[in-house]
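Q: Structures incoming, each one as structure tokens.
Readers should treat all values here as calculations from the given coordinates under stated rules, not as data from a laboratory. Here the structure is a predicted model, which is why all the values come from computation and not from measurement. Cβ atoms are built from the backbone, for glycine too; each structure is taken alone.
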Structure I
Amino acid sequence: MDTLLESIREVYQATPWLENLPDQWELLKEAGTPIECKKDTIIFEQDDEAEHLYLIASGRVCLYATTPAGEEKALAFIGKNGLIGEYDSLGNLPHATSAITVSKTVLYKISTGRFRELLKQNFHLVEQLLHFESRKYRMLCAQSLQLSYRKAPHRICATLIQLALNYGTPLEQDSIQIATTFTHQEMANLVGTTRITVINTLKWLERHHILEKQNKYYVITDLPRLESLVQDETWKLTKHAEG
């Protein structure tokens, strides 16, 4: 199992779910104002002036972009210990994306000016920020890679592999539990398809003993086969399920 994971880690390592990150950001917590948000609360909108950045203490936030035609594309889901709005704040730029909570969320709100002061005074904070931005960069590279998969089921399988590599817990018989949860709608928004297509794809994988649901977590029971499906351009679900 370890050899297989290493062989595909280079391609699938970056995940669009950034959660339970190792950085603690104690300085930002001390400088910030805690805010409790209900689900579906808009934190900021695309093209708004970036006057603050936000540290996520708990919950999950979706970053998404809107096209001139009004179509929305989910780019990432940021969870505990993640930052949102930090890049725009540093560059004196309007927000490049919108941010909305997808669960009950607690944030720390930090002003742009205070954030810059802290960076000037603390090199360790700069290192943490660079590490986090590197994660985001790899995530966007992975998103670009997924665009090469023409069909939604292939993109869903690739995302499952990404989650397994980043949040996977090895189980018996070479199975891997994805130790983070997601909704069908979150997956659909991320890969650019419908909720029904996500449901049908996951059910297909379960019927073919590649994936199973244990309590609230998905378990990949046949990672080699899942990876082969991503690369197989001839693989498809039923016409009804492709989306």
Structure II
Amino acid sequence: MSAPLFFVDRQDLLAGDRVIVSGAEGRHAVTVARLQHGERVDLGDGAGLLVAGQVIRAQAPDLLEVQVLERIIAPDPDPRLVVVQALPKGDRGELAVELLTEVGVDAIVPWAAARSIAQWRGDRGERSLHKWRDAARAAGKQSRRAHLPVVSSLATTGDVLRMVSSATATVVLHEESTAALTNWSPPARGEIVVVVGPEGGLTADEVSAFREAGAEVRHLGPSVMRTSTAGAAASAVLLAATGRWSL
């Protein structure tokens, strides 16, 4: 079993041969995970720096002291995979973020699509974005990720079109496409953008605009998936095809 991972500020990871983990992360390590003296543990900053360590003190309720055994800089992922996720209703957005983080997506962009039922406005929008970012952090910890995905602020369709135009390649998931994602050859380098529509599907205008911006339009297979799971399924296909799952 791999060592558990906890997130710590980079400056603390680089400060010396011992690292103190406290606060919420320390409480999780000591009270929830119940780490004990001598156990192995990994610490990370979520931006590529990892510390392999050994517990030398675990003091309830929230203090963990770790001896540094090795520092590792994980290379930046290439190609970089960005998923534009149309806002799902209810808590399905957090599920989508959790799944996308676990499979290895590098950035998640919440998108106010034309047919999105959920609306992020004012305080509600801020709370929803905070929940998405918390979900990414928790899933990144569970899946032992050296790089946490960046969860950006809410994007408009215009914002997404600019992303499509500047990306190395973009694929838009659409059940009415006659071409399968599994038959598409993604680039081996650069940035790949995946666009996932809402529960009500993409509008004809959205599909047309994405095509004009240079996107490929592909389907995932014979079944129609929920918006909260389609992005993770597509990402798995692309991460395998680009070789990132072979590292």
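Q: Ranked on mean count of other Cβ atoms within 10 Å over residues 72-79, which label among I, II comes first with the largest value?
A: Largest one: structure I.
Q: Which one of I, II has helix-only ellipticity at 222 nm (-39500 (n - 2.57) for each DSSP H run of 4 or more, over all residues; to 500), as calculated from the coordinates, equal to -13000?
A: Structure I accounts for this read-out.
Q: Sticking with this one: Can you tell which of I, II yields 20.4 when mean count of other Cβ atoms within 10 Å over residues 168-175 is derived from it?
A: II
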